[in-house]
1. For structures I, II, which has the highest computed value of Kirkwood radius over Cα pairs in Å?
2. Quick check on the output: 3.7 is distance in nm of label points 7 Å out along Cα→Cβ at positions 126 and 238, derived from one of I, II. Which one produced it?
3. Can you say which of I, II returns -2500 when helix-only ellipticity at 222 nm (-39500 (n - 2.57) for each DSSP H run of 4 or more, over all residues; to 500) is computed?
Structure I
Amino acid sequence: MAQENELKNGKVLANTTALVTGGSRGIGRAIAERLAADGALVAVTYNASKDAAEEVVAGIEQAGGKAFALFADLVNASAIPALFEQLDTELTSRTGSNVLHILVNNAGNSGWGGLADATPESFDTMFAVHARAPFFMTQAAQSRLSDGGRIINISSGLATRPLPMVPIYSMAKAAINTLTHALAMELGKRGITVNSVATGWTKTDMNAAVRENSDMVKSIEADTSLGRFGETSDIASVVAFLASHEGRWVTAQVIEASGGYRL
């Protein structure tokens, strides 16, 4: 009955838990806020800014939701098991169980890294966060994920339409799309769905410099079917659908959420 009341109040993710990597800003923040608004208890990871993560948690709690923050250095894959040990402790103290229902692999790092100026170190760092971390995050999460759970990877339209100024980023996101298909096949027997959401031009601090160039803004908007930059809430809405019961029959998909960029 309690769950029915929650559903009537729009809490479609009542009694669920979610982990959103890189949830202290941008798209990750919007996802964390949306999942919490839908009723999930949300763990938000951060790397550079504890204050920003705590601000996200405070905002969620002020809105009536539930969240907490965890530090995570996703460049270092060997640190991921310790992250999940912290998650176990926090979830158990709040729910009595370490069961995780939703994993959102969103964390990223900046760095355009073109052919001329890339270094082995910058290449490795980009792949570590965008491709390697989601693999080992899923490896660590699988024993905790409930049957019928959700894994949602944040990808990019650049995975299929790469740009020469960001070859490393484009390659890493293509790897995520491939991983999504492989994981969906492996975990499907448990009813776990695995999907990627491929973003287009979305208003975040990572592309603030681009949006200061009026000519580039006009060009991007002209190449976008819906005629504007995406908002982080646009991406969060797609993630919320995939995380919900309504998304139960969607798996192994790369869903482009770009407003129709260059289609």
Structure II
Amino acid sequence: MRVLAAALAVAAAVTTTAAAAPERLTPVAGADKLVAPLGVDPACPAKIKIGMRSDARKASYATMNVEVDPPLTASRTMLTSYLPPGHQVMASLLVAVPPGTQQGTYGLRLRTQDRTLEVPVEVVPVDGLDNGGNLALRRPVTASSQHTNANYPPCSVADGDRSSNGWAGGNGWNDATARAWPDTLSIALGGPRQVSRVDLYTLDTERYPASRYGLRDWDVQAQVDGQWQTVAQVRGNTAGTARSDFAPVTADAVRIVALASNGANDYTRVIEVEAR
């Protein structure tokens, strides 16, 4: 009897180990690292996609814990979802860098019962960002007004996210003065920079196409020796993206002067502005 009991105990232990195989719930991230700039507007923290994939044989409710090294803070401490076998769920994670944080690498950990995924968070000054030539990236933004019925922070037009998918949820600016023009959106460049191109991304989704909800008419201005100069004009735009090229100028800021939008619901809606 003792031999039989021992054999059953071993069998039970083997079964338990197999049920907790590492492949059952896998944490995933949208990038192998997150770059979080210092000194940016708190309304526009660094963003990364996180999620988990189920390789279990049966559907179940799954949970993943989210940990970040202090003093950084994350917008969620866990992700919970119903997951059928072979499916994956993703969500946005916002990571804020409080004032006074030291430059360096911090840890972000995504933990399931089966495994842990480590994603380094590199905290760098704005001047240390790899901006890909976009002089406006993560620079201070000033708007003439801001709609308060949803999350439309002006700083989001310089966060590097050109997609309209996050509209009204922190990605894109909407002014507060319907059918009142002009509206202005200014981006400081951190000092004199040579600029010859400004790209504007306006609201454009299947539900909210640019031809009905996007920005139609605007001037592009550059601040040269303390004075605003109009360097380009856009009229009759119906696309989600418009590129303005002009003779190079040395400017310490660029500005969009919005003059009209498409459709009857006349607000200024801008997703991103890039200066090159």
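Since every read-out is calculated from the coordinates, none of them should be taken as a lab result. If you're wondering where the values come from, they're calculated on a predicted model, not measured in any experiment. Cβ atoms are built from the backbone, for glycine too; each structure is taken alone.
1. Numbers: I: 18.6; II: 21.2.
Once Kirkwood radius over Cα pairs in Å is worked out for each structure, II has the highest.
2. Going label by label, the one that fits is II.
3. On the way: I: -13000; II: -2500.
Matching structure: II.
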